[in-house]
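Taken together, the values in this text are just the output of simple stated rules run on the coordinates, not laboratory data. Computed from a prediction, not measured in an experiment: that's the story for all the values here. Cβ atoms are built from the backbone, for glycine too; each structure is taken alone.
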Structure P
Amino acid sequence: MVTPVYLPGDRAFIRFTEIPGDDPPLLWLHGLMCSSTGELIQAAVQPELRGRRQLLIDFLGYGYSDRPTGFGYTLEDHARTIVALIDDLALSECGVIGHSMGGGVGILVAAARPHIVSLLIMAEGRLGLDPDGPDPIAAQSEQDFVERGFADLLDGQTRDAEALPEGLRAAHLGITRLVAPHALHRAEVARGRDTDPPLRSLLKDLQMPRWYLDGSESEAWGPRDDLEVAGVRFKVVPDTGHMMALQNPRGLAHAIAEIVAESWPH
């Protein structure tokens with residue numbers, strides 16, 4: 001069942017799908033051009049995580065959630081809505097799993113509610129940790145992208161999907177189609193800068209168990225020595241690249257289950 005939570009300050013509903021189970025729950029936060037209900041749920045329903053309560057949250061502008069035009073769609077904006085959701089649900093404890101952009105949002109949520117977020121897992125979250133400069137989407141004006149650029153992006157992805165119907169692009173295309181174009185553009189513009197204070201500094205200062213999951217087929221990134229010194233632990237998910245919930249959902253679930261058993265024995 002998809003559950004709505006009203007955010008009066010944004011005059012919008014944020015929505016999540018709940019998998020019933022034992023508390024404390026795991027909150028899943030998705031990446032750019034994605035949705036938790038469309039992509040991450042494939043890992044959440046694996047046998048390794050059975051029995052754990054899980055909330056698969058779609059950020060505003062994505063998936064089942066509303067698409068307000070007055071919302072900023074920055075990492076800080078999304079984190080504020082997740083904190084509001086945690087407060088609305090009166091959660092006393094939870095774990096956060098953030099994929100890609102969701103990893104950066106997860107850091108901000110954990111920093112805002114450190115007495116509630118007792119486990120933080122970032123899956124391929126370097127896009128949130130280390131801003132990588134302007135994106136071609138951000139080089140367009142918002143109006144141009146909404147009117148033409150998003151359709152061009154979908155056309156390119158559709159051609160790729162048709163050329164390889166069994167490939168990742170075909171699996172992801174329907175999820176991308178549900179993204180609000182203005183939300184994607186504003187997120188890409190914001191991705192060229194860091195938060196204040198920087199996410200990397202926030203992550204190092206957090207005290208709960210913090211894990212980072214790499215896909216075995218992803219390009220290496222670094223440096224990460226400072227994160228290891230600060231207590232962030234790393235684990236590799238086999239047989240997958242960046243889109244691990246689509247490429248190897250069982251492997252992702254297995255890695256998370258191992259982390260939960262070792263670092264979060266509830």
Structure Q
Amino acid sequence: MKILLVNNRYKKNTVEMAQKIAQKLSALDITVEIEDNYTGQPQDLIIVLGGDGTILRAARQYAHKNTPILGVNMGTVGFLSNIRIEELEQYLKQLLSGDYGLDQRMMLAIDICQNAKVVESCYSLNELVIRAATPRMISFNLAIDGQIPRTYRGDGLIIASPTGSTAYSLSAGGPICDPELESFIITPIAPHFIDTKPLVISSRRTLEITPLECQDAIICIDGQIRRDFKPDNSIKVRQGEFKLQLVDLKGKQRDGSFASIYGSKRTVPLLP
């Protein structure tokens with residue numbers, strides 16, 4: 001069995017914990033790699049040590065490998081984590097035997113274009129945000145399958161996955177969506193017109209955002225990647241061709257409990 005350990009490299013406690021877990025797993029004749037020394041070889045399991053921010057980063061980097069990912073909470077918010085670090089010993093045997101379910105989460109595929117040419121592509125687990133960097137309104141068109149239903153004007157716009165529906169989108173007035181759905185949640189941020197409401201549309205659609213008046217506007221992905229939104233930019237969003245495979249050791253999905261998925265905790269990624 002091969003396991004990759006991913007930790008928050010900016011927090012000393014997660015670095016030290018990764019080393020301790022690696023030693024324990026090696027003693028069980030398991031091949032272990034820590035992310036800083038990762039060779040890129042296929043893995044049977046990825047264990048993420050940190051908070052939701054670390055899981056968001058791991059999702060963008062490793063979800064395309066279709067490898068099960070276990071989130072172990074060592075941060076302040078652990079909405080995406082399945083267990084706390086003090087529970088790892090308790091669940092280790094179950095984990096190594098493969099006795100767990102998989103919670104499949106839709107990913108967003110995002111292309112940033114310049115003069116209609118793709119200059120950067122990435123994936124997102126939570127959301128894409130277009131917003132003003134200064135206290136002034138911006139305006140842009142959102143095309144759905146090539147058709148423009150209306151022009152948006154305000155502080156910005158959030159395009160979220162069902163997983164991201166409980167993050168920034170929820171704080172901006174968007175709806176909570178079952179994570180098993182395949183949909184885009186489109187939530188305006190402080191819209192100029194009060195009749196501009198959130199939309200939930202099929203993820204089979206293709207979305208494209210083009211700027212009209214977007215001076216000092218930014219693009220933010222999962223609260224972690226930030227780019228300037230320039231007049232010659234456009235952004236295309238579609239459903240990712242793969243899903244994040246989150247390990248479920250506690251049967252949150254298998255027991256059919258919707259309340260167990262959406263409790264009182266949630267994470268709102270902040271712009272850097």
Structure R
Amino acid sequence: MTQLAVYKWIIWVAYLITFIAYLRFFVKQQSRLRPYLWMFLGITILLHFGYLGWLSLRLHRLPVGNLFEVMTSIVLLYSLVYFGLERIIKDESIGVIILPLSLLFQFISNLFIDTSKQLAPVLLKVTFFEVHVTTMMFAYSGFTISFIASILYILLSREIHNKQLGFFFSRLPSLELLDRLSNLAVVVGVTFITAGILLGIYMANQVWGRGWPTDPKLISVFVTWVIYVAFLYFRNARGWQGIRASYISIGGFIWLLLSFVVITTFFSRLHSFT
């Protein structure tokens with residue numbers, strides 16, 4: 001086993017230790033554990049940066065060329081976005097729900113990543129391809145965190161309405177913090193998906209000779225952008241906070257999954273570069 005192969009499992013163990021720390025804090029509710037949480041997550045993110053840097057040197061490009069490279073890259077960006085948002089809202093109790101996705105995706109990536117695979121030939125000639133993919137991963141990370149916060153908001157609000165707070169939901173952040181987290185995560189997502197779309201238009205001119213080819217995948221990404229821009233407008237300009245904003249976020253994420261999995265796989269031809 002090569003040193004890089006060992007290192008990728010060290011990364012996974014670091015995420016596991018961080019998750020256990022968040023889980024212990026969630027269960028015990030001991031304030032003395034709080035300073036250690038951001039330290040564990042910060043160290044794990046730094047280690048992951050090192051892994052992706054090493055992987056990039058091995059590949060001679062950023063690790064975004066296939067599904068399992070993208071998985072480990074998005075784990076880093078997803079964790080980084082959450083780390084930043086957690087510092088803003090100053091509440092660590094949702095980390096126990098956020099981090100299992102990092103553990104799962106990193107585990108799958110570790111099992112199947114293949115450093116011998118090369119980019120499709122057409123992509124070797126495309127300027128900013130890796131930057132485009134990275135910005136889209138930042139966007140999807142933000143939308144995922146907003147989705148999780150929105151689900152928790154709805155469940156917690158129902159528990160409060162029914163006056164039946166249980167062990168789990170009594171330890172979650174307040175409804176106000178969950179709503180704020182969802183909004184901040186969408187701001188991150190919209191910022192990066194806008195940049196990703198603009199880069200995509202530029203790249204489309206290089207690959208297909210026109211800025212916006214009629215392809216289901218590209219149209220679906222634009223629909224995703226419209227949904228989340230509508231979220232920001234209705235929440236911040238029209239006062240649609242709480243439940244209504246949560247439903248928009250959840251609907252946007254369902255559409256995002258449909259776009260990412262079904263449309264890309266079965267309907268898109270241009271975006272698959274086949």
Per distance in nm of label points 7 Å out along Cα→Cβ at positions 3 and 235, the highest-valued of structures P, Q, R: R
Origin of the derived value 20.4 (mean count of other Cβ atoms within 10 Å over residues 67-74; candidates P, Q, R): R
Origin of the derived value -11000 (helix-only ellipticity at 222 nm (-39500 (n - 2.57) for each DSSP H run of 4 or more, over all residues; to 500); candidates P, Q, R): P
